[in-house]
1. Comparing mean count of other Cβ atoms within 10 Å over residues 73-80 across 1, 2, which is largest?
2. Any idea which of 1, 2 comes out highest on distance in nm of label points 7 Å out along Cα→Cβ at positions 105 and 129?
3. Have a look at 1, 2 and say which one yields 19.1 for mean count of other Cβ atoms within 10 Å over residues 33-40, as calculated.
4. Which structure, out of 1, 2, was relative contact order in percent (Cα under 8 Å, 6 or more apart) calculated from, if the result is 28?
5. Can you tell which of 1, 2 yields 25, 18, 14 when semi-axes √(5λ) of the Cα gyration tensor in Å is derived from it?
6. semi-axes √(5λ) of the Cα gyration tensor in Å, for residues 17-80 alone computed as 22, 17, 9: which structure among 1, 2?
7. One of 1, 2 was used to compute distance in nm of label points 7 Å out along Cα→Cβ at positions 89 and 113, and the result was 0.4. Which label is that?
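Nothing in this text is a laboratory measurement; each read-out follows from the coordinates by a stated rule. Since this is a predicted model, take the numbers as computed values, not measurements. Cβ atoms are built from the backbone, for glycine too; each structure is taken alone.
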Structure 1
Amino acid sequence: MHGAIAPDFVASALSTADCLTDQYVPWGLRRPSWPVNCEIALESQKVFFDQVKFGVKAPDIRRIREDAQVYASPARPRLEDLAKHLTGGRKSAYWPWEQASWESYWGPEFAARLVLQSPTGAVADHPDVRDLARRFVELARAVDALLS
């Protein structure tokens, strides 16, 4: 997926597993040129890989608590209508476009299923993972277009 978007994307410093173990710790990809706190991300809404969602995370300073405003993104005003242009998602205070994952829980059973159901045995080749990668590319292109 990384090469399909652009070579200058950077991933979160922590692994996907490290992020999804905790509640509200996103794992994401972003261009260094994008405004701070703007990324294409996966995030658990509960601890230990539960209620995973993905989308464009760019918190709206006008809609988040005062003690969380350090997480706000100056990109948000330009991304405000993203949910109107991309299908399947919705808008929230932290996400201009978000969608629940095809499966809510991403724990060990989920990981095992990805390996067992993959045509090659590689998680990256599972159809659902490939679809998620395609959605990340689509979201990144949309963010690029709105921020340029």
Structure 2
Amino acid sequence: MESCFETRRDVVMQQPGIASFVQVTDQITSDRKLDFSDLEAPSFFPFWKNLVIMKRIVAEDDFVCVFCGTSVVEAFGSEMTGRKLTEIMAAGPTEEIVEHHLEALSTGGQTFASGRLYWEHKNFQNFHQIKMPMKRGETVEETLTFICFS
């Protein structure tokens, strides 16, 4: 299947918001996985409105949104917290989006994507994102996504 997203790091990193987020993340984490408690650092505060946290539901091959920043809610036109990814993206490329989350969890690294937001009444809004695994304590079963729109 051909991707409906641009996934090259160099392309996504050209976005100022993405580059700033990566710089802060790298400074805080160094050579370790991002922990949920890291998000409490003041340097993360400016990014919260563009963050999405998804928790994996292994038994259903799905993810559930546990946090959705205000800029993301505004761009999508609805609150996603508490909803499953397959429900949120029912009309979109759900399988490919699930794969991006799984890739971040399985590789333990950052994944990048740019594309167009195909959402009811929001067609053709560009997005750029970085996704990475995030742990709570010792468990890594969530992804953190920083997403910006243009």
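1. 1
2. Sorting by distance in nm of label points 7 Å out along Cα→Cβ at positions 105 and 129 in descending order puts 1 first.
3. Attributed to the structure labelled 1.
4. Derived from the structure labelled 2.
5. 1
6. Computed on structure 2.
7. 2
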